[in-house]
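Student: These are the structures, in structure tokens.
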Structure I
Amino acid sequence: MSAEPMAGWHRPPAEGYFADDLDQLPDLPPHTELIDGAIITMSPQKLFHMKAVSLLQHALLRLAPFEQYRVRREMSVVLGPRQRVEPDVMLVDAGAEISPEGTWYPADAVLLAIEVVSPDSEERDRKRKPQLYAEAGIDWFWRVEDADGKIVLYVYELDPATRQYMPLGIFHDRVTLSVPFPIDIDLTEIDRL
């Protein structure tokens, strides 16, 4: 068997890729991430994933004070030189707006990262990405799981002393929080989407 690279495949550099490389590599599929210097591509999105993302995005757009925050999706965040991930939804500081040609936000602009777990991303969304978000100092992390088409929302807050997430709660039908601003979201609305 030949050690030649397959046609159309990129051979990674010996040191792995860096965050800036994602904007330079040709023909990457949409929603490509960089974790620990390795390129990660996403599987096609399932209906539950799309509905959960839409519900949370629209709820946060309605609830987040516009003078302080922006809600973003399909944008990446650079967590470190070899870490560039794409949360399903994120809440960014309003003062951190990037140019219209920008493709990513710096980690210090992100206050909340939300990941909707898919079968191909379970390990990353449950373990590695929360670890990276916490190390980067992102204050809140929400993980969404599919329970037979219903949302189960796991909410975490960063302990700044340990730079680890502490659980704030597990929510099934409704999430009510006081941070980072008053939040009240009816999670059963996913059935109407």
Structure II
Amino acid sequence: MNRLLDLYWTFAKIGGVTFGGGYAMLPILERELVNKRGWTTMDELRDYFAVGQCTPGVIALNVSTFIGVKRAGVRGALAATAGFLTLPVIIILVIAMFLRNFAQEPVVQHAFAGIRVCVCVLIFQAILRLWKKSVVDPLALGIYLAVFALQVSSAYLPVKIPAAVLVILAGAAGVLISMARNSRKGGADR
């Protein structure tokens, strides 16, 4: 029971103080889950983000579910997910009740403008952290450049390429590259 409460309170704290979506939350998740608690490694956290990107739902919420399963099975997943959702749902309900009356006020519009800038900085910081740990060799850089080119050109194509498709294609490319490297190593060992 203590493990479930620990999961609940940890993710309630994370969910209540982080803003800007999954990538903006990466530094906080890293500090809390990797550095402070040792519940996961940075490599695993990046993997959770990758899987969370191509599954339905919010990335950081999916990460809380993955960590919960790792720590305490299905009950852990439920505890972590419920913890993550508790404060944001309460905060959103309160904001929704009052925002309609104040959304057009200049001070509220300026506050949102400031928040948007802050979120961009948090996302950029997460991108830099992911970049340093993910683009580690020329082949990883090639995958990055190919996905980037597809994403950018998708805006000009008649059919947009969904992000989940790009993630799956990048994963498939990673598997193929790994298989090619392993077959070369196997051939060199003979």
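Since every read-out is calculated from the coordinates, none of them should be taken as a lab result. Quantities reported herein were computed from a predicted structural model and do not represent experimental measurements. Cβ atoms are built from the backbone, for glycine too; each structure is taken alone.
Student: Comparing structures I, II by FRET efficiency 1/(1 + (r/R0)^6) of positions 114 and 154 (r between Cβ atoms, R0 = 30 Å, to 0.05), which one has the largest value?
Tutor: On the way: I: 1.00; II: 0.45.
Biggest value here belongs to I.
Student: Going by Rg/Rh (Cα atoms, Kirkwood Rh), which of structures I, II comes out largest?
Tutor: Values: I: 0.98; II: 1.04.
By Rg/Rh (Cα atoms, Kirkwood Rh), the leading structure of I, II is II.
Student: Could I ask something else about it? Quick one: distance in nm of label points 7 Å out along Cα→Cβ at positions 82 and 98 came out at 2.8 when computed from one of I, II, so which one is it? Kindly include the intermediate steps, with their values, before the conclusion.
Tutor: Details: I: 2.1; II: 2.8.
The read-out was computed on structure II.
Student: Here's something else I'd like to know. Looking at structures I, II, which one was semi-axes √(5λ) of the Cα gyration tensor in Å, for residues 34-105 alone calculated from, given that it came out as 22, 19, 9? Before the final figure, lay out each step's value.
Tutor: Working: I: 22, 19, 9; II: 30, 14, 11.
Answer for the origin of the read-out: I.
Student: Check the numbers for distance in nm of label points 7 Å out along Cα→Cβ at positions 18 and 66 across I, II and tell me which is largest.
Tutor: Numbers: I: 3.9; II: 1.2.
By distance in nm of label points 7 Å out along Cα→Cβ at positions 18 and 66, the leading structure of I, II is I.
Student: Can you say which of I, II returns -4000 when helix-only ellipticity at 222 nm (-39500 (n - 2.57) for each DSSP H run of 4 or more, over all residues; to 500) is computed? Each step should come with its number before you reach the end.
Tutor: Details: I: -4000; II: -28000.
The read-out comes from structure I.
Student: Work out the source of 0.15 here, i.e. which of I, II gives that when FRET efficiency 1/(1 + (r/R0)^6) of positions 26 and 58 (r between Cβ atoms, R0 = 25 Å, to 0.05) is computed. Don't jump to the answer; show the numbers that get you there.
Tutor: On the way: I: 0.15; II: 1.00.
So the calculation was done on I.
Student: Additional query: Looking at structures I, II, which one was distance in nm of label points 7 Å out along Cα→Cβ at positions 50 and 74 calculated from, given that it came out as 2.8?
Tutor: Values: I: 1.2; II: 2.8.
Matching structure: II.
Student: If you rank structures I, II by relative contact order in percent (Cα under 8 Å, 6 or more apart), which sits at the top with the largest value? It would help to have the intermediate numbers written out before the result.
Tutor: Numbers: I: 15; II: 25.
Answer by largest value of relative contact order in percent (Cα under 8 Å, 6 or more apart): II.
Student: Assign the value 3.4, calculated as distance in nm of label points 7 Å out along Cα→Cβ at positions 42 and 90, to the correct structure from I, II. Intermediate results must be reported in sequence, preceding the final value.
Tutor: Values: I: 1.2; II: 3.4.
Answer by label: II.
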